[in-house]
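S.K.: Take a look at the structures below.
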Structure I
Amino acid sequence: MINNVPVHKNLTRMCVDISTYVGLCICVPLVVVLLLSAGSALAEVVEKPLLDADCIKCHVEPSVQIAEHGGGHRTALGCFDCHIGHPPAAEAIIPACADCHVPAEHEHYALEGCARCHVTHAPGVGDLAKVNADVPAVCFTCHHGVDVELKEMPSMHADMACTDCHVRHGLAEGDFMQCMQCHEPHADTMGYTDCIGCHAPHQPTDYRWSKKTPVQQCAACHATEVENLARVGGAHAKKVTCSACHADHPPAKTGVIPLCAECHAPKKSAHYRVDNCAACHDPHAPMEIRLDAVSPVKPVCLSCHAGPGKEMEQHPSMHAEMDCTECHAEHGSASSCLDCHSGHSDSMTYAQCFQCHQPHSPSYVQYKKGKVEPELCGSCHAEAYTLIEGSSTKHGALSCVFCHRRTHKVILECQSCHGQPHDAAMHRQFSDCAKCHRGGHDLRK
């Protein structure tokens, strides 16, 4: 058949036309040749099945859609799995979604109007704007976990429609809004990945973080704490990070603020066994100690400063009866002796007090050799000072502490310097040098 006309009729008509010009003698051999050729062509015609590649020749747009966004429709199916026939030879039959996506298998398949969100040849790409009226009910049929998260930790996000953030279905770039399209960043250098390092999008008030979370991000809300750490944080600033102590964040009720004993073990120091650490120590400024928060504070102080405690026990004084804060208003500082005591002279300085007196044992007077001015001694020992100052002997050139060494009321014997300048018989007869020489302050030759 050629153009719905039997082959032999076409050939006959052609033969008549040709004979008009070249004669019947030529037509007869030509008919034989044409018949032989037609018979050979008819013998080679073999019916072949259509392939998906044949559909692409006419249906370009659906083929592009299914190639780029077909999902399971591309990987698990071919065109003829859904399109059984094609006009005019057969009726165009497009199966219902439920033929494959059985409603009994999943609640999402039981929803009506699949085509509102899903394009058949690109089922993975949905126009979420068409389902706004039913959000989030439609979304939660697949995303059960999100529904649970929103209910577990209520926030403003829980009151929003899914499409307020998810402009298109999926998690590719541009499918959902970035946090900073609505929220101010905690720091200028923050990016989206920094946001989700602490905040889960569906539970933004349930803060989470890692040890890599920069301190600057915490400072956006907790500026005072971070400033205090930098200023007087001590080891809390140098050896730990915010997340090392704060494993969680309100509204969590436990694990937000760790116990001091988790790092400062009571077995390591008597001070770590003292209760109520926060009364004196701000965790973000642990070295800025509030001494007035506890009364009396002395037992707490001595748990760290055992040395002063022993000193006061060995050498009792009025200072030993006082609370530490009467002299130490702030940790690491002390009042001047001259704030309470009159100096031995009008020109006396605070530093000179320490030449004889130690604050925790003031009545146990000890001197530093060659470091005490005779005038200071003279404020209490006026007569002796007047005599030695007026002496023309070598004793007049000596400082008081040369003879009264180390401790108050200690007097060196003359022999310590002079040995036995007289013969043994005289020393036996006059054992007291002062009977002849009057004494060290008014030496007579």
Structure II
Amino acid sequence: MTDPRRALPSMTALLESEPGRALLTDAPRSLVLDAIRATLDDARRGGPRFDAAGEWLAQAASRVLDMQRLSLRPVLNATGVVLHTNLGRAPLATAAIDAMVRVASGYSNLEYDIDAGTRGSRYVHAVSLLRELTGAEDALVVNNNAGALVLALDTLARGRDAIVSRGELVEIGGSFRVPEIMEKGGARLVEVGTTNRTHLADYQRAISADTGAIVRVHRSNFALEGYVAEASAGELASLCDERGVPLIHDLGSGLMISLASLGLTGEPTAREAASHGGTLVTMSGDKLLGGPQCGIMLGTHAVIERLRENPLARAFRVDKLTLAALEATLALYREPPRALAEIPTLAMLGATVDSLRVRGEALLQQLGAITGVGISLDESTASVGGGAFPVAKIPSLAIALACESATKAERALRAGTPAVIGRVDGGRVLLDLRTIPSRDDELLRGAILAAFAS
């Protein structure tokens, strides 16, 4: 009996065929070889077989496309979560992107003092803007807010007690737990108060000769309501001044201006936090600030200088692209109305339902009828995300797609180019328009049509 595997075409025959030569002009030879080899191996294991070289090469070409696709690529966020951690959090403002391109396109004065003509420091960039916008005496930028907390504890409280309220020992995304990161900073964790109520007296009783710092942590992704109590940042700052103990205030969200005009209240701004008199304020750059991922540390010149001199600062330092994007983003805050309009995170949070309705109705008209799919513009509820304003519910609108299988439709949208990440609710796929920039409406329309055509 003849082994059917002998009937498979040879690698050489496929490469020398007309479609094989065409594929070699479009992709590196090594990828084409790997793709053809994988296609033939599939057939040997009982996978699909083809009669013509063109069919074999079409299958191989599909593999080549998959192999050439970069792992990190853009997606359309239709979830309604503005600061979606899994989708990269804050999109950057055009000014920040332009600044990154300028710096990345050639050399820069990253660590060169142009005025003096000598070696400089990357730690000077963005500092003057941070001082201007927050009122802090000095600032340091590191790779993220977790790194900022580790660096702060290692510098100020290594081998000593770090006092924190039990109500602030939070776990955020990716099983990241504040108690564990504090311990990595070399401090001994001292818990005070209870989950729902921690008083100033709890901190007073806990302070001893071994106290290295009091830490106040932003409650990310949840809020305490009901029978609750906590010491304010101002009260803790006064206590720390009185006892000669540093206060590390983890602000978390990086809010630079009040968003009360958007109906979002309860989060202190960076200027408010810095004015309370704490030794050090840390916050994220890629949350409500709307910039690149980084950790921002605000404090006195003496404390910031100690942080800069810590060897760990080099391990946590940021690159030129982060500094360029952060500085350009911060510059927008000199004119708050401009920041609200040009920083994508703030613009999404501030978009009116009426403006979303205009876009949604235009999309419905452009989509027209799709066989087997009911399309409507429905009310939705968006959220801030990133742990900020955790209980805020933001009215929004979503393109609702009702079809035989919402799960399959969601999967098809996710598998497209660009991938559209929505959510399934009530047997329908909902694509929230609040987190889709208006410039991407045409991309969204094309992705919906392609998903159902497939």
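We did not get these values from a lab; they are worked out from the coordinates using the rules stated. Here the structure is a predicted model, which means the values were calculated and not measured. Cβ atoms are built from the backbone, for glycine too; each structure is taken alone.
S.K.: Which one of I, II has Rg and Dmax of the Cα atoms in Å, as calculated from the coordinates, equal to 27.3, 94?
M.R.: The read-out comes from structure II.
S.K.: Taking relative contact order in percent (Cα under 8 Å, 6 or more apart) as the criterion, which structure among I, II has the greatest value?
M.R.: When relative contact order in percent (Cα under 8 Å, 6 or more apart) is calculated for I, II, structure II comes out on top.
S.K.: Determine which structure produced the value 3.5 for distance in nm of label points 7 Å out along Cα→Cβ at positions 223 and 295, calculated from the coordinates; the candidates are I, II.
M.R.: I
S.K.: Could you figure out which one of I, II the value 17.5 for mean count of other Cβ atoms within 10 Å over residues 263-270 was computed from?
M.R.: II
S.K.: The value 0.85 for FRET efficiency 1/(1 + (r/R0)^6) of positions 319 and 351 (r between Cβ atoms, R0 = 25 Å, to 0.05) was derived from one model only; which of I, II is it?
M.R.: I
S.K.: As an exercise: helix-only ellipticity at 222 nm (-39500 (n - 2.57) for each DSSP H run of 4 or more, over all residues; to 500), calculated from one structure in I, II, equals -12000. Which structure is it?
M.R.: II
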